[in-house]
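Once you scroll down, you'll see the structures, which are given as structure tokens.
Read-outs: derived from the displayed coordinates by stated rules, not from any lab. On a predicted model such as this, the values are computed, not experimentally measured, just so you know. Cβ atoms are built from the backbone, for glycine too; each structure is taken alone.
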Structure I
Amino acid sequence: MLMCVHPWNPTAAPSRVLFYGVTGSGKSSAASAYACRTGLPEFSADDDVGWLPGWRQPSTAEQRELAARIAGQDQWVLDSAYGVWRDLVVPRAELIVGLDYPRWLSLLRLIRRSVRRVIAREEVCNGNRESFKRLFARDSIIGWHFRSFSRKRQVMRALRKAPGNAEVLLFRHPRELEAWLEGLPEVDPQPAR
């Protein structure tokens, strides 16, 4: 039976939640599901902080300013934290959800998602789209997966061990995450007027 590395039973869902994991693990989908279930505002590391149209990145100072604005709010769900501004978000998080999946699983999900986006011409963020040319470029998302996998896993595990951090949940398989999300308290729908 698969178990969450650090079981957690919420009575009220935390209101500042950071999702973190390796490239392709499904952080954005998980953050979106959490935000939908709890009614909290959702932010995207790629859309709201990290990428501009034309696959340009804001300067580090601009990214830090944007991330600080998000982190300073009372409520947020954030789908990742880039290394250049993670130090602004982690101290404000009430919960960190780590998607600590095996390489084969996250890589398979990443390849499937990337190919689907190319074929369907889906927008990735801020009008940017993937292409087969970009998938095989030296700085491709798949290449990034290989370059960042070990480091991101180390970050998740270090966050869990660091004193004074928020509660950190590490999930080893999507089924664990899905079961946890299903157990969250749902926001009451607003009555119709």
Structure II
Amino acid sequence: MTGVSSLQSFHKKGLFGDHHKKNESSLLKISEIKGLSIVQIAQYKRSKIQLKEIQIDGVKFPLSSPNVEYNEKTRILWSGPKTWLIVSSKKSIDQAIQEKCSSENFAVTDISHSRAVIQIKGFKAGEILKKGCPIDFNNFKRNNCAGTIFQGINIVIDKTEDEPETFNLFALRSFGESFYHDIADAALEYGYVGI
């Protein structure tokens, strides 16, 4: 069975907002990221495993907030004490996680189909997020992540690039439509391209 995109029926492609007489390459880009494996990992208190010994797809677990460890296909986001999100475009990531994170030491939960993932990219991306989020984006650097809210919706933010600013935004699938409309509405002031 193939998954149905959480934003399929309302994510629109094209130019929107204040895009007149602006170079399209300078506009914000808003897109949905599909086909990701998103797995939550929580290490049990009784676990004796040292995290320094474990790597998933060659990526170490970050040990403090707001850090992200990564390679080309896999990112591991610190989401709380002894809790991480593994986000990967690699199809065999589930097998790698099962091999490294035994059920005696970790709770492993696949949350891939319960999340909507929006990417916002461009010069004003941080400004869009400032409109509905209490994070200090002036000090939010590449490979930082945070659990927060945007217009009252719980989200996880992962900054993947500084130039141009690129953020992957994770929200519960059931809030996907509202979240998408909030982001798109905030971007109208600068103009954006729906990809």
task = For mean count of other Cβ atoms within 10 Å over residues 76-83, the calculated result is 22.1, so let me know which of I, II that is.
result = I
ask   = Which structure, out of I, II, was relative contact order in percent (Cα under 8 Å, 6 or more apart) calculated from, if the result is 35?
value = I
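Out of I, II, which has the highest value for FRET efficiency 1/(1 + (r/R0)^6) of positions 124 and 164 (r between Cβ atoms, R0 = 30 Å, to 0.05)? Write out the running numbers ahead of the final one.
Numbers: I: 0.30; II: 1.00.
Top value of FRET efficiency 1/(1 + (r/R0)^6) of positions 124 and 164 (r between Cβ atoms, R0 = 30 Å, to 0.05) goes to structure II.
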remark   = distance in nm of label points 7 Å out along Cα→Cβ at positions 28 and 68: greatest across I, II for structure I
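Using the calculated result -12500 for helix-only ellipticity at 222 nm (-39500 (n - 2.57) for each DSSP H run of 4 or more, over all residues; to 500), pick out the matching structure from I, II. Before the final figure, lay out the partial values.
Values: I: -12500; II: -3500.
Computing helix-only ellipticity at 222 nm (-39500 (n - 2.57) for each DSSP H run of 4 or more, over all residues; to 500) on every structure in I, II gives -12500 only for I.
FRET efficiency 1/(1 + (r/R0)^6) of positions 20 and 140 (r between Cβ atoms, R0 = 35 Å, to 0.05) was computed and gave 0.95; which structure, I, II, did it come from? Don't skip to the end; give the middle numbers.
Details: I: 0.95; II: 0.70.
Among I, II, the structure yielding 0.95 for FRET efficiency 1/(1 + (r/R0)^6) of positions 20 and 140 (r between Cβ atoms, R0 = 35 Å, to 0.05) is I.
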Label whose coordinates, when Rg and Dmax of the Cα atoms in Å is calculated, return 17.3, 61 (choices I, II) = II
task = Consider the structures I, II: one of them gives 20.2 for mean count of other Cβ atoms within 10 Å over residues 44-51 as calculated from the coordinates. Say which.
result = I
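If Rg and Dmax of the Cα atoms in Å, for residues 108-179 alone is computed to be 15.8, 45, which of I, II is the source?
Numbers: I: 15.8, 45; II: 11.9, 36.
It traces back to I.
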